[in-house]
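In the part that follows, the structures are each spelled out as C-alpha cells.
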Structure 1
Amino acid sequence: MTALSSDDRPLISVVLPTYQRAALLERCLESLTAQTLPRSRFEVVVVDDGSSDWTASVCARLADELPMRSFRIEKSGNSAAKNLGLFASQAPLVLFFDDDDLADPGLLEAHVEAHRERPEENVAVLGHTTWAPELEITPLMEYVTEIGQLLFSYRNLEDGQRLDWSYFWAGRLSCKRSFVAQHGIFAQGFPAIIEDIELGFRLAKQGLDIVHVRSARSFMARPVSFDEFAQRCMRKGRGLWVFQSRHDDPAVKRYCRVAEALEKWPSLAPALDERMERARELERRHSERGELAEGDLSELRELYRWTFAALEARGVAEAAAEAGEPRDAPAHAVATGPARVPEICPDPVFIIGSPRSGTSILAWSLAQHSELCTDAETDIFYYMLKDGHLQRAFETSVGRPDGTWLANHGVDFRRFLGHLGLGLNALLTATANGRRWVDQTPANTLVVDRLAEMFPGARFLHILRDGRRVVHSMVNFHRVFGDPDTVERMKAAGRLAPWTTDFGDACRTWARFTGIAADFCGRHPDHAFTVTNERLIADPDQAMREVLEFLGVPEEPAPGRFLRTQRINSSFVDSGSSAQAPPALTEPWRDWLREQRDAFFEAAGETMVACGLATEGELLRGGDSTDGGGTANGGARTASGIPIPGDGRP
C-alpha cells in the first residue's frame, strides 16, 4: 500500500508533457491555479519536448501562480517526456495530464480522495473528460465521442467501475508513482496514441487495477476536425501494428486485430478517397446551413464509421509494409507503398489583398502566435493557376482521343484540383513545424476562387487599405532599393512591377485586387474576414483579437505587440523601425495634382466608395493643396505621363 502524506508535502504531481502548444498550455496551467486542493498539496511538472514557440515564456509567467517546475528536452517524443516527468515528480501520486485539457476546480482533490479510498499500490484512477463548454460541437466531434466512441468512450462506463488495461488512458489517469516506476515506464520510440495502452498492458501483468471516478473531471479545449481525426486514425493503426509485433499475446491480438486490418485494407482502399471527399462535402454543407437533413446526417455518420475504420486499417498496412511484413493482396489492390501518408493542415490561412496593403506585416504578426507560422511568398499557386493555365492543361489531357488515365477514371477538374491541393498542403505543412501555415502572397488574390477549391478548409483574411495610401506606396516602392542604378537595372530586367513607375497602373492594380478580394469575402462570409490596414495601425490589439477569433485560435498578446513595434509599410526606409511605433496615418493625396486625383477617381473611385473608404465628394476634392506647381520629386513622371507623388510619407 502507498501511504498518503498527512503533512504539507505534495500529495499529487501533475505530469504535463507539451510540444508546440503554448497557447493551449497556458489555458491548461491557468485552470490548475483554481484547484480546491491547497497548493501546498500538489505540484505541476511541465516537460517541454523541444518546442520552438512561446512555451518557456508561458511557464515563466505562471511560475509564481503555481507550484511548478519545468524542464526542456530536445524533441524525443511523448513517451520520453512523460518518463522524465514521472522521474522528476516528488509526490506519491502522479496524474498524467494533457496540455489541451482544462482541469475542473475539483479535479486534483477528486483524484486524491479516490486514492485515499483505494490505497493499494496497484490501483489507478481514470477521470472523466468531455468537450469544453465553450466549444461548438460539430457532427464529427459528436460522432467520435457519443456515437462511435473513438475518442472518449465513457458512454457505457459507470462511476466506480473497475476496468482492464485498455483503459490506461494517460492524460486523464492517476496512479501510484512507485508502482509505475518499479514495474514499467512508457516505451520510448513507441508510436503516439498507443503508448499508454501498451504500458497498461505491461502493468496489468503486475496486477494493475483501474477504477473510473466520474467526479475527476477535465475538459478538452481543442476542437477536432475531420482531417485531423483521419490522421489520428492512421497513426493509431501504425501503433496497433507495432503493439502486436512487440507482444505475442492473445489479448493483444484481440485488441489490435492486425490480421483483420491487413485482410480488409485492399478492398477498402479503392473507395477511400471518394468517401472522404463525400464526408468533407457534407461537412461543408453543414457549415454553410448550420444543420443537415436527417438523411444527410445519417449518411455522414456512416461515412465517419467507414472511413475511420479504413484509415486505421491503412495505418496497419503501411506499418507492415515498412517492416517488410508479407501481405496476401490481390494483384489489382491499391498499393500503399512504404511511405507514410503526410500530415496536412486542415485550415491554412491565406492573406489576400492588393500589393502594398500590409499583407506581409499581418502575416508576420500572426506568426508570433504559438499556433501559426508564415514564410516567404508562395507565388507558385499564382503561376500555376493564373489565366486558366492549369485547367487548360487538364482539359488537354482528358481531351486526348486515345484516352488518358484522368479520362479513363472519370476524374473531373474539381476533384483533380482538390487532390492537388492536398499534396501542396502536405508540402507546406511539412515545413511548418507543427503549426498552422499562413500564406502572405498578394498575387494569390487573383486566383482566390481556385485556392478555395484546392483548400476547402482554408480561412481567408482580406487586408484592406485606403487605395490612395496604397498607390502612394506603390509608386515609391523603388525607394527600398536606395541606389538609383540598381533601380534602373531592375526596371530594364523587368523585375519591377509596372505599378512601381506608372501611377495609372498603380490605381488600376489596387482597384482590381481589392475588387476581387471584396467580392470573394462577400460570397464566402463564413470563410473570409476583412480587416483594414488603418485599423491595425490605430488599434492593433483589438484588431488582432478579432482576427484571432475569426481564425479560431486562442488570444495571445504577441501578435498585437509585434504589430505595434514594426514598420507597417516598407516603401519608406525611414518610416519606422523595430524600436519605434508605426508611422502616423498620413494623407499623401492632399499633395496630389488635379490630374492625379482625376486618374485615381476614374480607375479606383468606384471601389473606394463600395468599400466604404471614402465618398465620391471626398475623392474629387482630394485635399487642401492647389492644382498648380510641380511635383514633390522635382517633376518626375510615370510611364503614363502622370507625375509620381514622392513626398516621402508612407
Structure 2
Amino acid sequence: MNEENNNLIFGLDIGTRTVVGVVGYKREKNFEVIAMDIEEHDSRAMVDGQIHDIAEVAKAVGLVKERLEAKIGCELKEVAIAAAGRSLKTYSVRVDNEIDLTKITKKHIRMLEIDGVTLAEEKLKQELNDDDLEYFCVAHTVVNYYLDGYVITNLEGHGGKLISAVVLATFLPKSVVDSLYAVVNRVGLNVTTLTLEPIAAINVAIPEKLRLLNLCLVDIGAGTSDIAITKDGSITAYGMIPIAGDEITEQLIHNYLVDFSTAEKIKIDCSREENIVFADIFATIITVPKAEILKLLEPIIEQLADKVASKIIELNAGKAPNAVFCVGGGGQVPGFTKALAKFLGLKEDRVALRSSKLIENIEYKSDYLEGTNIVTPIGICVTSAHQKGYNFIEVKLNGMIVRLLNSRKLKILDAGIVKEFNHENLIGRKGKDLKFTLNDKQKKIIGEMGEQAEILLNGKSADLETFIKEGDNIIIKPAKNGKDARAFISDFIEGEEPFYVMINDQNVEVKPNIRLNKMTVDISMQIETDDEVVITKIKTVEELCKQQGTQYESKTIYVNNKKTDIHHHIKEGDIIYIEEYFIENEKKQNNFEKSFTKSYNNDIIILNNEKIELSSEKKPYMFVDLFNYIDVDTASKKGKLEMKLNKEKVSLTDIIKDGDIAEIKWIEE
C-alpha cells in the first residue's frame, strides 16, 4: 500500500453547491477509486462557479480532505483541481484578410485564425475594461471559413482575393486560477495539475476513440451549464450559460414555501420516488405526486433545455451534434434530456445521462456516491494521471519564458498566440495592392509578397503545427511584410521624354496633359488608392496650342516654313509660326496667279493648297464637284470628313466661284 500511497491522486471538484473529492490511483489502463466524499457549502460562498469567500470554500475543502484522509489512512498533500466553465470567456469574431492569391496555403489559414484569436483578445479586454488582464487562451475553433464572401469547407489550395473566418476563442482569466490555488493552499494542499471542468468531464465521459464523432458533453451544475464539443478526434469548443439546476430549485422554493435544502431534496427525489414527502417552512408535512411537481417544473425545464440547445448549436458551427451526453446534478431532473433532444432536433435516445458507473476503465473500491455529479471529479483524477506534473508547461520563445495551460496537445501555434508575442511576426503579409483608374480603365498594381517567418524547434526546422512539450526552445525569426504597391504619374508616360519646339520664336516644352482627380498635376505626383488619372499626349499643333493657351483660330499655321493646318503632327525641333490670316489677301494672290496661268475663261480654285482649273463651259460648279479632283477612301478610314470654303463650313450643294479656297480633309478620331 505504501507504493500505492506514493501514486495516489486526489481530485477535487469545487462546485457552486458542493465540494466533491475523489482519491484513487492509476493501475495499468484502469483508474481505481478508493475513496469519495462530498460536502455542501454552509453559505453562498460560491456563485455560478466563481469563488466569492475563500475562507468559507476552504472550510468545505478541509472537511472533505479530513474525511478522505480518515478513509485511506494517510495524509493528502497534493491535489488536482479544475477551473469551472463559468470562469471561461468565449468570444465569436469574424476576421477578414485580403490576399489576392492563386493558391492559399496552411500558413495563410493559420494566420487568419491567429488574427481571429487576437481580435477576440481585444474584445475580452474591452468587455473587462482592463488592458493589463492576464489570461490563458485555452482553445479556439473555426466555425466557418469564407472565400470572397462565400462559405467554404476548406480554404487550402483555392485562390481568391479575400479569406474570412468566424473564430470561437475561449479564455481563462489568471485571477480564477489564483483563487483556486488560494483555497487549496489554505488547507495545506499543493496543486499538481490544473485543468478545466469541461475537459475533465469529457476525458472520461467521451473517450478519445469516440471523438472522431461530433459529440457534445453538457455538465449541468447548480449555477452554470458547461458545454464541450468534440469533432475529428479533438475537443473543438467550450462554452457556458449561467443557467442550471438552481433555476429549478428556486421554482420549488417559491411554489412550495420550502428552504433551499428541502427544495434540492425534492428535486433529487423526483428521479427516485413516485410520491414526494417534505415539510414546508410552517413544518407542515406535505405529500405531492411526482407528476404534479414535474408539471410545475416543465416550463423552467423547457427554458433551460432551449438555452442549452442554442449554445450547443452556436459552438458547433450552427448545427446539432450527432449525440449529447449529460452529467451533473441538474441534468438528472426527469424530462430534461427529452426536452434537450426536442430543441436540438435529435432522437430522444441521442441525448442521455452519462453516469459515472458507465465510464470505461474505472473501478470502484469504495462506497459509491450515486449520480452523474461524480463524473467531473473522477475526470479530474484521470486527467491528472495523464498529465501529472504538467498542469502548465513552460517553453522558451525567442528567449522569453512562455507559460501555457496544458489542457490539450500544444503546438508552436499556441505559443505564438500568447499576448506577449507579436502575432504579426509569424507570417509575412503581402503588401496592399494599389487600385485606381487610368484613362477611364481600372488599373491594379500588385503589392510585394512577404517573406515567411523561419521557425526552429530545438534547433531544427519546424512550423506552426509542430507539437511542443515542457522545456522546448522555440526560435521564430520574424517574417517580413511585403511593401505596399506604389505608383507615380511618371510610371505611365511610357518612357517618352518631353521635347521642345519653337512657337513664334519662343522655346516651348511639349509634355502630356495630366489630371489627377480633375486637377492638373506634375508627372512626379504619387497615385493613391481610388485616384482618377487622365493622361493626354500632345500630338498636334491644335493640342499644343490649347495646352499653351495660344490662339490659333482664324490664323495661318506654318511648320518649318511650310504652310499647314492645326492637325499637323509635331516632333522634336519643329519651328512653328501662327500668324494672322486674311482671306481676301489669299483671294487676291490667287487671282493674280490665275491671270498668268488660266486657259480661256476657266475658273481657278485652290483645293487643299493645290490649284485646280475648272472649265467655264460647265458653270456653275457646286462644292461636291471638287471630289472629282481628290482621292478620299471613306470605307477604310475612321473619323469624320472636314469640308471648308474660304475657311467657313460648307454644304455639298454650295456654289463655288473663281478664286475660292477650298479644304477637304479626313480627320481621324
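Taken together, the values in this text are just the output of simple stated rules run on the coordinates, not laboratory data. What you see is a predicted model, and the numbers here were worked out from it, not measured in a lab. Cβ atoms are built from the backbone, for glycine too; each structure is taken alone.
When Rg/Rh (Cα atoms, Kirkwood Rh), for residues 215-526 alone is computed for each of 1, 2, which one produces 1.05? The read-out comes from structure 1. Here FRET efficiency 1/(1 + (r/R0)^6) of positions 31 and 279 (r between Cβ atoms, R0 = 41 Å, to 0.05) has been calculated and equals 0.50, so which of 1, 2 was it run on? Matching structure: 2. Taking semi-axes √(5λ) of the Cα gyration tensor in Å from the coordinates of each of 1, 2, which one would give 93, 29, 19? Corresponding structure: 2. Structures 1, 2 were compared on distance in nm of label points 7 Å out along Cα→Cβ at positions 95 and 143, and the highest value belongs to 1.
Among candidates 1, 2, the computation of helix-only ellipticity at 222 nm (-39500 (n - 2.57) for each DSSP H run of 4 or more, over all residues; to 500) that gave -8000 used structure 2. Using the calculated result 16.1 for mean count of other Cβ atoms within 10 Å over residues 23-30, pick out the matching structure from 1, 2. It was calculated from structure 2.
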